[in-house]
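Chemist: Got some structures for you, see below.
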Structure P
Amino acid sequence: MKSGSRLERLLDSGQFVVCGEMSPPQSADGTQIKRKSDYFRGYVDAVNLTDNQSAVVRMSSIASAILLSQEGLEPIIQMTCRDRNRLAMQSDLLGASAFGIKNVLCLSGDHQSMGNHPYAKSVFDIDSVHLINMAKKMRDDKLFECGEEMKVEPRLFIGCAANPYASPFEFRVVRLQKKIEAGADFVQTQAIFDIKVFEEFMKLVRQRDLHNRAKIIAGILPVRSAKALMFIKDNVAGMSIPDDILNRMSGAEDPKEEGVSLAVELIQQLRGIEGVAGVHIMPVMWESIVPTIVERAGLLPRPEPAGMDDETPAEVIPTVD
């Protein structure tokens, strides 16, 4: 057991997990985290807190995770290489672990030119593979990146991202293998719309036995309109959206309902693919739809992992308000 997190225990027991995702506020208003937590409680097993997603300034993922933990939910903090050097990353991992935060998703990060501070200087002291390996050495060997020892290691369940659609296609699995060899315990993928291409990706994953070395959690992005889907297709790198899905959304009398139905159908198809250990629902600024999707996909009730400690995240995390 690497961290003892709820997510890790469920995955190790073979349960099909459900993760959610929350965008921290663009302000110091922590009540937004508390309010949005109601959309995830009882419906997901863990919730991602994004790290200045799209290079837009937001409340830090770690602070947001502390607030979320006070609501009794298990967080997954995202950590990007764009904004921190290795000193700051290691410091944040220690701090997060001290607050009982156990899950971390290691990312390169969107380029700053995409966001509201395009003139900001990017860091990229290390890349996501290096970050994964650094976190693993801290956890397993009690070593800082420089080789010095620490007295108390952070207990971490380490995740990485994968894009099954970016070109060249075959390199995506090679890249994923590097991340798993570096120490990734679980994988969250880019949003899945093209099931056929994803099935080919998973065939290559199984050929390398990667699904047995790290748990693959497939991304689901609910959309509310054909316009939103076209924006994703045109502006999000490495996306594959079949024409039949675009036509389906364009011709829908109730686009929101059609978007929910599409998400549910994709989840049901993903559950039948060997090596898929769960889904990661990314309801960009539409968190309120998560309960509906989870219920209609037949993913309730959420299981309790065997051997969970009596302490809940809310009991571990001290109240700060």
Structure Q
Amino acid sequence: MRAVVTGGAGFLGSHLCSELLARDYEVVALDNFVTGNPGNVAHLSDDARFKLVRCDVTDYVHVPGPVDLVLHFASPASPIDYLELPIQTLKVGSIGTWHALGLAKDKGARFLSASTSEVYGDPQVHPQPETYWGHVNPVGPRGVYDEAKRFGEALTMAYRNAHGVDTALVRIFNTYGPRMRPRDGRAIPAFITQALRGEPITVAGDGSQTRSVCYVDDLVRGILALADSGLPGPMNVGNPRELSILQLAETIRDLVGSRSEIVFIPRPTDDPTVRQPDITFAREALGWEPEIGLDEGLALTVAYFRTHPDVVAAS
């Protein structure tokens, strides 16, 4: 079996590449390294079954030879990235998805696209099932990411219905783990980095907004279970344990053993008030649910950040 992973040098993409190789796939990773990092897959470079290709999927996607599975994970995914790269984010969600779908169509491959819980926006239904259509501000600053992913879902379904491409959609809820960037703008790497450095931990608003965070290994297992299933989705994959941002900051500070104070900063525009996946579909259809608890997952992530050169250099 041979798989193509767009965004293969990113946080999630690199973990998918590792797991696919462990399952005896040949893997071609495509990345333009705007937010991805070749270092994330450096440990795979000696494996003859792995190939990393510098490629911007908004320009073209060309992979010689047979392909059985296309995993489309190319996109800026953190607020700091898509707010700095709004046009690129919209292009990769639209043109990039179109090109990746074209590759799957040409090769007769199964296609799985990474969508996001952000398609639900600031939800008025809680927890969020796949049947909920969302509450998104298309002209707000987060709209470049939210609407790119919503368009990508629509385009994927159009290729399924019009061209018979074997497609799947996974809606990914907040995920964390090793290979996240310390300064990627998301809560967990920010809190860990600040706690390790003894800096103030910056919590947006009053910290009462909630998130449900899933360790990366659990997420990858769910994604590949959906890929293997033949189901079209969309399917929520995430950890339904909900906690406030303030609780998350306090948990990380205690785990690190830091004396950092918690300070409150203005809350970003359109920041979701709640976020919790309804994973009934994944449980019933795939027998999947997360297995790694918050303390265990955070401990593994903190261990990674303790040796990260960007964290160590500033300590």
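Chemist: Please compute mean count of other Cβ atoms within 10 Å over residues 61-68 for structures P, Q and give me the label with the greatest value.
Modeler: Checked P, Q; max of mean count of other Cβ atoms within 10 Å over residues 61-68 sits with P.
Chemist: Looking at structures P, Q, which one was distance in nm of label points 7 Å out along Cα→Cβ at positions 37 and 245 calculated from, given that it came out as 2.4?
Modeler: Structure of origin is Q.
Chemist: Matching task: 22 is the computed value of relative contact order in percent (Cα under 8 Å, 6 or more apart). Pick the structure from P, Q.
Modeler: Structure of origin is P.
Chemist: Out of P, Q, which has the highest value for distance in nm of label points 7 Å out along Cα→Cβ at positions 261 and 285?
Modeler: Once distance in nm of label points 7 Å out along Cα→Cβ at positions 261 and 285 is tallied for P, Q, the winner is Q.
Chemist: Right, another one. Tell me which structure, out of P, Q, gives 14.9 once mean projected area of the Cα convex hull in nm² is calculated.
Modeler: Q
Chemist: Sticking with this one: In terms of FRET efficiency 1/(1 + (r/R0)^6) of positions 205 and 277 (r between Cβ atoms, R0 = 25 Å, to 0.05), which of structures P, Q is highest?
Modeler: P
Laboratory data are not the source of any read-out in this text; all were calculated from the coordinates shown. The model shown is predicted, which means the values in this text are computed figures rather than measured ones. Cβ atoms are built from the backbone, for glycine too; each structure is taken alone.
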